[in-house]
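The structures come next, written out as structure tokens.
Bear in mind these aren't lab numbers, they're just calculated from the coordinates by the rules spelled out. On a predicted model such as this, the values are computed, not experimentally measured, just so you know. Cβ atoms are built from the backbone, for glycine too; each structure is taken alone.
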Structure 1
Amino acid sequence: MTHSFVKTTMAVMLLGGAASMAVAQSRVQLYGIVDAAVRSTSNHGKTQMVGGGMSQSRWGINLTEDLGGGLSVIANLEDRFLTDTGNTAAVNYFQQAWIGVRSKDLGQLTMGRQFNVLLDVVASTYASFPYGPFMEVYKPEIGFAMGTRTNNMLKYTADLGTWRAGLQYSFDEGNTVAKKGSSVELTGVLAMKTAGGYLRYEANGLAIGGAYLNTKMPGSTEFDAYTLGGSYRSGPWYFSTGYAMNQRKSTLAVEDARLINAYWGTEINGGFQSGDSDKRQLLQLGVGYQITPQLNFGMHYYHAKQSGSSSGAFNNKANFIVAIADYAFSKRTDAYMGVDYTRVSGGGGSYIEKTATGDLVRNRAGITIGLRHRF
């Protein structure tokens, strides 16, 4: 009997160990996008290759460990790169780097460098293009997303049936004016103290959502950012609309002027130099049509207004329009052609580009042809 008892006990222990190993299973997923395009713009007066026309090229790793009981550990590392040169696309090697826990019933909590709530709701709810969600070389809507990513962030998200909600808070360690460098370094390296959230609803082809984010910059300048919009899918049709606003709440510090100009003033994000303005608004309208199972056509219009400049030089308006034809060779590979036009008007402080001779470019047309593969 003793021998039988020992064998039974050992069998139970082995089965228990096997069950524990089965519960705590890990999964590693490699994913990415490789995108390259040829782009010609009237203001540059030349044709050049760009390392990502429709999407920024990237590779990343998703990690998941099932802990059992509906609980899992999740993590992500993602690097963005330029296909034309092989260089990293930003000062941060990893554009995303986070770890967290996910509960089947309670939602998920993640920590690290992540997308902010503004981008979360725009990309998931009223993207400019359903296969995009926006065009990498022409994305005025992203200029209103306060940098799109935030360091040192805690983010909580929960799915409640047709509703999804998210909250973010980020710590501002190292967020001092003593760390100022170039605007690119600042946007990539410094931590911003942020707090915000979003709420979205999706059912029967309709998606509606909005988000709010408060940001405190290194020089203590404070901004509020809002966005609200929706989309509707019906058969081959896709319609979307959205509104965004950035509002400065305090005196603009010199260090922070360079930061907000990096958000607002880059050529692909709209071409507005912020100057002494304190408010920006954007209205966007889009439509898309799936012509065949492979061919999609989409068009998007944006109208932006910048105000609050006491000098008047930075009180401006801008109009943007982009149209894209996308052909899918397969589920993973597509080719695209896009044409776009930008016009900036109003005070003389804002422009798309300054030429080598000092002339200000305030109108621009562009054409982009590229190839993209997802894995």
Structure 2
Amino acid sequence: MTVSHPVKREVTDYLELTGNTQAVNSVQLVARVPGYLEKVFFRDGQMVNNGQPLFQIQRNTYEASLRQAEGQVMALRSQLEYAEGQLIRYSNLLPHKAATQTDVDNWRYQRDSARANLKAAEANRDLARLNLGYTLVSAPFSGRIDRRQQDPGNLVGSETNNSVLAQLIQINPIYVYFTVSDLDLARLLKSNSLPGVAKTEKRPVFIALAQEEGYSHKGYVDFAATSLTPTTGTLLLRGVFRNPSGRILPGLYAKVRLPLERRVALLIPDTAVRSDQQGSYVLTVNGKNTVERRAVKVGHQEDSLRVIEQGLDGNEWVIVKGQLKAPSGSRVTPVREDAEPASTPSRTTAEPKVKP
């Protein structure tokens, strides 16, 4: 069998939480004007780009309304120009007593009335142009579009139940919402690293989805609620994660790992840790080459090593191979690996890979 001393090095503590994924943006595409749906420019479920045309509602009625409104503007502009000319003409005749003050006042009224009518006609023209633009429904942002709710040929926009055309969601990036308790919040605030806290930096956060090993998705915390939920005593947090492949869908359950402070800890190979009904334990070899059972409290796993929170002081010879051949109380002849007692910490230069 093989024995080795625990190693001492810096590790990162983590909060183990659960959360759910949610789209960054989600919108129901609706028909803002009534009409018959003429064309659909996408396949159900495909990715679309910002500004990409998606639906075409019949245009001819709204094109005619726009032309009618533009003609009304032209007619009223001519009336205004005529009234302004007449007002100038009669105002010039008034000093020569070739026109009366009543004539001048009448044309001033005609000019003001024509000006007001022109403004109303211009507003109607702008509204007609706006309604014509509404006949083309485009994507307000890049994302994935759901199946269409209306088929070409159907009348849309005339009632509430036929106004919704499809739903569009933005999933790159994607949000993960999770909560922390008031006790865990105190640990977070100790490191001054929540969004909205002065001098804070982006705190990394890791997630793992169902059937995934390790926390391979890395993001950062970008939002913290302004107060705790009174009924649960928890604070809502949000992480942002890149999702270029679109594999992370809204509504998924996610395991969340939130890094806390770094500290020095003892670690042994994860294979050296055993467990029974009494809890976790390791087998050690004392100075008389006798096997002893040592109860331990374990922490998270980093690479192939397991953090030992309690039960070892770093000077023990821990059996790392051949435990089945060494029951507690037996005498053995161990093979010692080249290792010194964990008296001085070794520093890691990169964030270790961690497992639950």
*Of the structures labelled 1, 2, which one yields 11.6 when mean projected area of the Cα convex hull in nm², for residues 86-277 alone is computed from its coordinates?*
1
*With helix-only ellipticity at 222 nm (-39500 (n - 2.57) for each DSSP H run of 4 or more, over all residues; to 500) derived as -7500, matching label from 1, 2*: 2
*Here mean projected area of the Cα convex hull in nm² was calculated and came to 32.1; which of the structures 1, 2 was it taken from?*
2
*Taking 29 as the value of relative contact order in percent (Cα under 8 Å, 6 or more apart) derived from one of the structures shown (1, 2), identify that structure.*
2
_Comparing 1, 2, where is distance in nm of label points 7 Å out along Cα→Cβ at positions 38 and 230 highest?_
2
